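Listed below are the structures to be examined.
Just so you know, all these numbers are worked out from the coordinates, no wet-lab data involved. None of the values given here were measured: they were computed from a predicted structure. Cβ atoms are built from the backbone, for glycine too; each structure is taken alone.
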Structure P
Amino acid sequence: MDLATYIKSRNSVTLAWIAEDPANRGACLIVDDLNFWAQQGITTVEQFEHDSLVALYCDLYEDAHNGFSPSSVDAIKSMTNEQIEKECEWLRDCIRGQAKAEAEELADHVKWMEEQEKKEAEARANAEWEQKWGIHYERA
């Protein structure tokens, strides 16, 4: 398959997906100007797929590293597609681990906040009771 046909096919799939629920779906299409791709040094489907994987790696790297870009894209570009895919999967695992840790940290914080609210409510209730009955206790 040539690059023009490949891009047209990928864009058709994207447009069909959008058409299933156009009110709630949107997506970017791949630039279909072959001159654009030639200027990027991409003239074959294999080169396009490799470039797409490099871009995916960079995006995942930034997600996994708080917005920092990889220091050298040349090293990634020199890898095979299979090697890049393995690196991407490793980065996805990192991102999943970070998301899980953040969710656990958030859950712990919510639990702590609920405990604080409960203590504050108990303290208010005790203060109201003491005020009502004119009793005052020294608290340590």
Structure Q
Amino acid sequence: MPTDPYPLALLLFDTSDPKRPDDNIWSWTEWQHITGYSLPPYHPHFNTSLPPSAAIPEREHQALISFVEKFRTTDNSNQNAFVMRNISDANQDGRKIWREWVTRHWKKWNLLRLVEKTLKARGADPWTIMAEDNSRVVRN
């Protein structure tokens, strides 16, 4: 099913808009239950919410925070490239840390299985939904 890459999708799900706190995936109770996190790893207080053994080293954490801050100022049409391409710039360390963190955790969370299970329980699947919409892409 065509969709945004996971590292980009997770950033897009975090609105961090104080006017719309319920739109922030990290505040959803079910998301916290699935992931075990109440804050995204680029939150300034992420490390203080974890045992020291699970914390991200400070230099890496700062690189990750800087990367996400830059992502939020990136034009929508350039966001995929900013997150997914191997660009040599001031954000390359944070970009790499973010993609590796998402890849490592995505497997543990087993979200694809959860989506498939939920769709199946509703008598649907991704291909049927796209066919009904006469589309090859997922829309927001």
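Observations on the structure shown:
- Which entry (P, Q) yields the derived value -25000 for helix-only ellipticity at 222 nm (-39500 (n - 2.57) for each DSSP H run of 4 or more, over all residues; to 500): P
- Structure (P, Q) behind the derived value 10, 21, 22, 15, 9, 8, 8, 5, 2 of P(r) over Cα pairs in 10 Å bins from 0, in percent: P
- For relative contact order in percent (Cα under 8 Å, 6 or more apart) computed as 27, the structure of P, Q it came from: Q
- Value 2.2, calculated as distance in nm of label points 7 Å out along Cα→Cβ at positions 14 and 38, assigned to which of P, Q: P
- Ranking P, Q by mean count of other Cβ atoms within 10 Å over residues 6-13, the structure that comes out highest: Q
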